[in-house]
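Enquirer: Input: structures, listed below.
Please treat every number below as a calculation from the coordinates, not as lab data. Note that the structure is a prediction, hence the values are computed from the model and not measured. Cβ atoms are built from the backbone, for glycine too; each structure is taken alone.
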Structure 1
Amino acid sequence: MFRFLTAGESHGQCLVTIIEGLPSGIKIDINKINTDLARRQQGYGRGGRMKIETDKADILSGVRFGETIGDPITIRINNKDWSNWEERMSVFGNVAGAKVTAARPGHADLIGSQKYNREDIRDILERASARETATRVAVGAIAKCLLSDCGIEIRSHVTNIGGVKVNPKNIDYTILKESKVESELNCCDKIAEAKMKDAIDQAKKNGDTLGGVFEIVVFNTIPGLGSHIQWDRRLDAKLASALMSIQAIKGVEVGEGFEFANLPGSQSHDEMFYNANKNVYRKTNHAGGIEGGMSNGEAIVIKAVMKPIPTLMRPLASVDINSKEEVKANTERSDVCAVSAASVVGEAMTAIVLAKLLIEKFGGDNICDLKAAIDHYIARINR
């Protein structure tokens, strides 16, 4: 079974993850892993922390001479900022540094402090921070190596920031598929991107933050991932859960998503036809590549909405968890907008879900066994 765990605090010594259940023989490209880590750190509107960290994956086990060997894979990502926090985040020793007691609305601060009985909100915010997603991007990059071996590619792009939306006519999915999007916001529409940057600049001047929407597209999918048999085996449910696990994500839609509420059935479903080889094809993809909880072979298309980051330089009204007084919320070094970064994390979580389903369906202790099982399956369904 493919699974992983992550550990580490935002300003701790490092972030670590252990991945288990991958077949042997997968070619691991460390440059691709580090490229995705760098993509997660970039983006117009990011904060000062990204100028300190240069995330690199340090693989400690499970890979030999560039190939998985079937063992658990251990990855460490060091925090350069640890040198500035060593005393305040010490594992042992005397308590140092002022306590954080002013909770931020929209963050885990208050409820986390109550649930875990902590008098210092830092005990909560350090793990609740989206810094944790660096490890998930590393795991996702490993999963992408497996998927790429099977011909599956995952891409993302930003479609909305602060109400500034892309024009769908300006989105070239061929360029997206070839991973040739050159943008500080991971946006395929240059006109919209310029307006998005203006909105981010204005929000920064106002001490405010912005959210937005990103889209994930999975190309060359294999039909039949997921199942209609049980609720927890449905592909769309698994993808929605994975994307909703990303910090600040508040909604997910598949295909036309919420637009289905405005469409009649005749404009909602994808008519099916046979080609010359009697293989089924569709002229539209309203379903976003998923029907009945299973991939149908079309591109999987998912959107996720990210709320504005809750750390504002012009803080909101809040409460002090210790004095019980009404105060202004705590301010931490933070981003104005991190939607482009979230899109990279979205790719990673999508890759993790698909890799897990691929291994569950086709098995194999070695990548050759898995690929042979896929080939046999594709030949059967296309008979």
Structure 2
Amino acid sequence: MKTNDTLNVFYDNRHVGTLAMTNSHKVAFQYSEEWLRNGFSISPFSLPPEKKVFVPSESCFDGLFGVFADSLPDNWGRLLLSRLLKERNISMDLITVLDRLAIVGSSGMGALEYRPEMSIAPKTDEDNLDELAEQCRSILNTEYSDKLDELFYLGGSSGGARPKILTEIDGTDWIIKFPAHVDSKDAGKMEYDYSVCAKACGILMPETKLFLSKNCKGYFGVTRFDRTDEDGKKKKRHMLTAAALLELDYTQPSLDYNSLMKLTKILTGNNTSDMEGMFRIMCFNVFAHNRDDHSKNFSFLYDEDENQWHLSPAYDLTYSSTYYGEHTTTVDGNGKNPGEKELLSVGRKAGMKEADCMKIIHLIRDCVNEMLEEYIAKGLSH
């Protein structure tokens, strides 16, 4: 299998720049002349639009800058890739990080595309969700699956740890999730109920839906906010996670909501709705016991027409714990049992008015207590 030493990065069919593997196994990046004339910074803190070769100083993304690491699949996609390569008698050790980006090609999350693409799975139209969920379970249990090609085509470029597929239904792009081996079989129903509650809390959410199943209460589906439909033409939106923006290892607790509020303030130009949006997500995560609030679970979208960054709609909101029992992102330094005091402190340090903060805190607390009490009580009793 031929490996890549260089790879071209594209956005909306415009050449952004070139990635190249260095002798130190870090991946250098240089903007194209065309992009420097007409483009924007694809990663505001790490890659300003300058004519130079950028080399990452950190190595938490396998030698990549965070913006490109965001294009790579997380645990589920990596597992599928590993199984698929093994089936083809190709060692994962021979696959470089540039090869993995080439395999993602034009199918990654966000708007960046990588050329030349490296295709390893044929296109499929498989749409039986129960069958796909069963095949995901087989793979998670290290069993054989005769649907490996289909699963990789449908979900091999997705982020997150849970099995999922990326699919189009009636012209709309959806992500549909299946239970992981640590989940209850009705995890989809719970995440759907959490999404309904989040909307009631005033949190910006994509459209969500519970897809029917004969085997459980349903599979959680959410529309992709990195895809838009403009005058009947689909367009990809450039997206960055907080992990990518700050070059942070999302697997390690390294962030506080004070920093996330500061990031939101700087990136969006202190946009009121974005600041309030981040504050609402923090409050929801605290009251709804979503402790897997790591730095890849917060994202920002770039609006090229406005030349402006905005907080993305919220995602991955569900009951979750961590192996160390605390929030991955601390709340004013408290990850174990943050409450109103810490939430208010974060809001005030970000420049929000105390009365506005308390109004949001109480609204979300009451909403969560009313709509999600069953899940939280059940989770805490385990």
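Enquirer: Give the label, chosen from 1, 2, of the structure having the highest value of mean count of other Cβ atoms within 10 Å over residues 60-67. Present the calculation step by step, with values, prior to reporting the outcome.
Expert: Values: 1: 13.6; 2: 22.2.
Ranking 1, 2 on mean count of other Cβ atoms within 10 Å over residues 60-67, first place is 2.
Enquirer: Check the numbers for Kirkwood radius over Cα pairs in Å across 1, 2 and tell me which is largest.
Expert: On the way: 1: 22.3; 2: 21.7.
With respect to Kirkwood radius over Cα pairs in Å, the highest-scoring structure among 1, 2 is 1.
Enquirer: Given that relative contact order in percent (Cα under 8 Å, 6 or more apart), derived from a single structure, equals 23, which label among 1, 2 identifies that structure? Spell out each step's value before the answer.
Expert: Numbers: 1: 23; 2: 13.
Here the read-out was taken from 1.
Enquirer: Distance in nm of label points 7 Å out along Cα→Cβ at positions 36 and 332 computed as 4.7: which structure among 1, 2?
Expert: 2
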